[in-house]
Structure P
Amino acid sequence: MSKDRMFTPKAIIDHSFPQVKAVFKILANPSSYPILILNKWGSEMVSLIVSMTMLLLHVDRQSIYLDYAQTYQASSGVRQQRLEELRASCYPDDWAEPLPDYVNALEQHLETKHGGIEQYLLTLGLSRSEVQSIKAILLSGSRLSEKNGWLIDV
């Protein structure tokens with residue numbers, strides 16, 4: 001396994017086209033809402049999908065990072081288990097904490113390798129109207145969580 005903390009998100013973006021496409025197809029369908037995004041294996045995939053969605057909506061990087069960091073806080077109940085797994089694989093303890101440059105690295109990877117988030121989604125096979133549908137649904141405000149005004153509750 002790579003010691004680059006962005007290895008997994010980049011690998012998912014670059015090699016999991018059908019899976020990522022399926023998630024964004026669901027986001028493009030108004031009848032799918034409300035949506036709960038979760039991953040029984042941890043918060044990394046959830047953070048990736050939510051961060052990519054927020055990039056599509058042109059949310060500022062600081063807000064995206066705040067959401068990403070709050071996901072780590074929300075999963076603090078499994079932190080000890082995460083630490084044990086990291087240590088068993090010879091990774092440093094700080095890998096259990098949010099990566100400070102996550103949003104910038106994610107956006108840069110999408111820009112340099114795929115032409116940006118919107119072009120990436122089009123390359124996956126989403127239509128322009130599906131991409132616009134995601135934006136329209138999520139920017140309308142009517143689908144935002146009442147809990148904290150968050151894009152997607154996790």
Structure Q
Amino acid sequence: MLELSPLKKIYGQIIAGLIIILLGDLRFTDLHGLFGINQISYLWSVLVTLFVFIVIINSFNLVDGIDGLAAGLAIVSSVFFGEWFYQAGQTGMVVMALSLIGVLFAFLRYNLLDSKYKIFMGDTGSMLLGFILAVFTVRFNEMNVPGSPFRNIEAAPAFS
């Protein structure tokens with residue numbers, strides 16, 4: 001098995017984050033008053049979004065050491081995001097959230113319950129999980145519409 005150094009992992013995370021940020025145009029454009037900041041410039045939006053991606057990816061990699069913790073947190077987060085995306089009419093994001101929930105429940109069956117065929121997520125799994133949840137987080141924040149009765153969570157930037 002090939003072991004990657006932490007520096008190579010962070011380079012990979014930066015490249016993956018920049019691909020989705022720049023080519024997918026998925027980035028924070030407004031912080032909705034968090035720290036007194038509203039609209040942010042293109043360069044700052046790319047940098048802030050990349051920082052959030054790296055923090056979330058590495059957070060899930062960090063909590064993966066305890067059986068079921070990363071998957072359990074991801075299930076709870078995906079349920080929230082899935083419900084919110086459903087209310088916002090974002091069918092594609094709902095399908096992603098529900099798919100992730102289904103996969104994680106199947107994973108937990110072998111991670112927590114079965115001692116003979118126990119499996120682990122590993123660095124790649126936990127980083128992919130963090131990446132997907134980072135996408136959900138940025139999309140959630142950008143779709144949050146202040147003043148809308150259905151798509152407004154005042155603390156969305158802090159929550160996400």
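Nothing in this text is a laboratory measurement; each read-out follows from the coordinates by a stated rule. What you see is a predicted model; the values in this text were computed from it and never measured. Cβ atoms are built from the backbone, for glycine too; each structure is taken alone.
Structural remarks
- Test item: distance in nm of label points 7 Å out along Cα→Cβ at positions 70 and 102 calculated as 1.3, pick one of P, Q: P
- Test item: Cα Rg over 2.2 N^0.38 Å calculated as 1.05, pick one of P, Q: P
- Parent structure of the calculated result 36, given that relative contact order in percent (Cα under 8 Å, 6 or more apart) is the read-out and P, Q the choices: P
- Comparing Cα Rg over 2.2 N^0.38 Å, for residues 38-125 alone across structures P, Q, the highest figure is found for Q.
- Comparison of P, Q by distance in nm of label points 7 Å out along Cα→Cβ at positions 62 and 86 - largest value held by: Q
- For -18000 (helix-only ellipticity at 222 nm (-39500 (n - 2.57) for each DSSP H run of 4 or more, over all residues; to 500), calculated) the corresponding structure among P, Q: P
- Winner on distance in nm of label points 7 Å out along Cα→Cβ at positions 22 and 118 once structures P, Q are ranked, highest first: Q
- Label whose coordinates, when mean count of other Cβ atoms within 10 Å over residues 94-101 is calculated, return 14.8 (choices P, Q): P
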